[in-house]
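Alright, structures below, take your time with them.
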Structure I
């Protein structure tokens, strides 16, 4: 049986060095740019701490949820994936915040993860983001690559 995706090619674009350099101006600039976000996720994955960005993104999606039923089910999924003890992608937040979330998801609102999301955002902004900006990966994205004619057989 063939996959529906068979035959489709994904094209990845490299951001311009100028675009990549903008990401160093503010953490929000990086997160708002799809290439910046993808690069930051790849970096976090290489450092084995991608659970932070995954949690932050899950919270962003959660806040956009309109249906009360979906809000409750998404809240439970986020809790099970990131908050509860021994969760598969457990984030590093304090006990009080975990307890507050456990109580809040019973009657989920758009703000039940706000404290944890702010904590994780701050952790990424103050720890992971500076390391990302210093990384060889990011430095390469900021370099201008010279165009060579060797491939044309001159």
Structure II
């Protein structure tokens, strides 16, 4: 019985370690790859009016309050596979700078936990969104915790 308990404890510990460390390594690798792709696209002379494909980089998000090193590529899409790569733009909502809500979702505890510090933001803090064309500055006006099914927050 003691061996079974020790084995179960070891398996549980490995599972937790993967959830906290392993998923972050995966996300960092994807962020590096997507960031390189995004910068290459931005530096090219080819300008397109096509929407970004699901799973591809759309913009960079930076929050100065979290330090100079805090930045993530925002992926187009919010399915579980997309959110494992980093924060995702909710398809069908406004793009940066457009009228309406530019909705971005992300993990708070695993997969590099891009949004684990959102509770530290105060009214007036800036959220910077960099695109090929320009930088958009959004300011925190309010904080609200909603249930996952509360899709009304994505409406313009």
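Each value in this text was obtained by applying a stated rule to the coordinates, not by laboratory testing. Computed from a prediction, not measured in an experiment: that's the story for all the values here. Cβ atoms are built from the backbone, for glycine too; each structure is taken alone.
The table below gives the values:
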{"item": "For P(r) over Cα pairs in 10 Å bins from 0, in percent, for residues 96-135 alone computed as 22, 46, 31, 1, the structure of I, II it came from", "result": "II"}
{"item": "With distance in nm of label points 7 Å out along Cα→Cβ at positions 32 and 56 derived as 2.3, matching label from I, II", "result": "II"}
{"item": "Structure from which 20 was derived, relative contact order in percent (Cα under 8 Å, 6 or more apart), options I, II", "result": "II"}
{"item": "Identity of the structure behind 0.8 (criterion: distance in nm of label points 7 Å out along Cα→Cβ at positions 40 and 128, calculated), options I, II", "result": "I"}
{"item": "At a computed 13.6 (mean projected area of the Cα convex hull in nm²), which of I, II", "result": "I"}
{"item": "Computed 1.00 for FRET efficiency 1/(1 + (r/R0)^6) of positions 104 and 144 (r between Cβ atoms, R0 = 30 Å, to 0.05) - originating structure among I, II", "result": "II"}
{"item": "Identity of the structure behind -9000 (criterion: helix-only ellipticity at 222 nm (-39500 (n - 2.57) for each DSSP H run of 4 or more, over all residues; to 500), calculated), options I, II", "result": "II"}
